[in-house]
Structure 1
């Protein structure tokens, strides 16, 4: 057993889907599947049960999972100890992020950075993407984690990942009644590949729950509805993912959200449908910075951590 196999095991146990787990660990699906099979052959037992809709850990897989997580944590701790002992970094780091980005989990990243560089004074702000970019351009932030398809101009940036948008509604809503919808919540299956789902034209004049205008998903939704010539009513404006899911569950509106939001435990009981590939933007997460950082600056060392997969984590719920 090696660390990469443990990383794949944890990713598959959390995502319960081979394609998403492979995307998150930055390996081809065939290579990911081969690594899991190799681990099962090495241990002489099946670690996951595969079905057409989802993947479930076996008892053996569940037994191995805490040891896999411990191995990854110990390896990360060892690397951090070496960095801390050999590279003293001080100063201030100002970080901003949208909530619930899905591609990167900010809290473990901040923890890992603090462990490596305890002398750095860290300030963290949570806001919508448009506000974060304005703060970065004004010099009020050093690094921002955002979700947008816009150009960043003179700001340096690195794309961290993408995922599709999905339509979310409560059971019994006319658009999901009788359609080929999927249950939302943890362990959701793959989106249908046969093209069946909700059409943009079907979404006209629906009551929607959405975020305020500075948040990334609102910008994506407004652009997508405008591009497809569809008028919609935003009846409920929120600044919190869990509130959005609760309002949808209470049938106060429907929503278009990134796929990872539909995978949250709070989405249990809701139904989702894919949106047409044509005319639908992707949820695209990037890290953005000024590009003027010195090699010894705290922001430079934070960006280095993004190359270390266990440091980023996955916001699976």
Structure 2
């Protein structure tokens, strides 16, 4: 509960005793008020030569300083606590305020409500493996990463939220057609695509309608040749079971292709994820009406990726590894 303000008479008595030569401690004992309160009253009197209430810049806060600190502490310790829960907790101690008041207090302390990022679930073993991968490659030269051919698969929907879209609208108009994104049942269909890239640009992109070995045989070596990676390039793939199958690994061995050792649950270590996000946004803007158009637009937009964009992703790869080390293998911003 908020402490009541001392009367003007009490404050005048404090000043009177101070003028008479009494110390803070003796005044505190004589009037049965905290020594800190005596000090504040005297300091105010010395600065403004008055014990009257001075004009205030705005409406006094409904919450005590103690309650405000507790709100900030609760939000910092429990990031997923809701405003409703904070509101109820303050009401229990007698401070009933609106949710916007609580929100303003948190904003002033630097805490803002944001959508939680979705990150892969990481067990301790995943964190240890990612940290080991990062530390073992921190000393690699930039030229080493230029020889890597990165690959991955992703699903792209015909309709649906391939990307976030923000709109400006007035109250009660959120459901107007011009403010919504049309969807259909089951997303209207989707396609799975495989693609690869290096710092020299994008390689092949294909719709996945055959086995993984066939995709590799028809596209991997040709992509490496188009990107001029030479015969000693390194191929990157994740740990999907079909990627690590015995027959697939034998194929790499027979082709004398070095495969980069990869860690589980670490998509953010693969820079192709950045290109996937940009691709889905670009394809969404093309508004494909069927799966044939969707595949066509995917390939067109993939080829539009500039060499400089691909090169930049690889040039900054050291920052990803450094972020992994800083996070001790945990979630990072990439």
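Details
- Among 1, 2, structure where helix-only ellipticity at 222 nm (-39500 (n - 2.57) for each DSSP H run of 4 or more, over all residues; to 500) as derived comes to -14500: 2
- Origin of the value 21, 37, 22, 16, 5, where P(r) over Cα pairs in 20 Å bins from 0, in percent was derived from one of 1, 2: 2
- Comparison across structures 1, 2 (criterion: FRET efficiency 1/(1 + (r/R0)^6) of positions 106 and 234 (r between Cβ atoms, R0 = 30 Å, to 0.05)) gives the highest value for 1.
- Answer label among 1, 2 for the case where FRET efficiency 1/(1 + (r/R0)^6) of positions 170 and 282 (r between Cβ atoms, R0 = 30 Å, to 0.05), calculated from the coordinates, equals 0.50: 2
- With FRET efficiency 1/(1 + (r/R0)^6) of positions 114 and 218 (r between Cβ atoms, R0 = 30 Å, to 0.05) derived as 0.40, matching label from 1, 2: 1
- With respect to distance in nm of label points 7 Å out along Cα→Cβ at positions 50 and 274, the largest value across structures 1, 2 is given by 2.
- Relative contact order in percent (Cα under 8 Å, 6 or more apart) derived as 18 - corresponding label from 1, 2: 2
Where a number appears in this text, it was derived from the coordinates with a stated rule and is not lab data. Not measured: the values here are computed from a predicted model. Cβ atoms are built from the backbone, for glycine too; each structure is taken alone.
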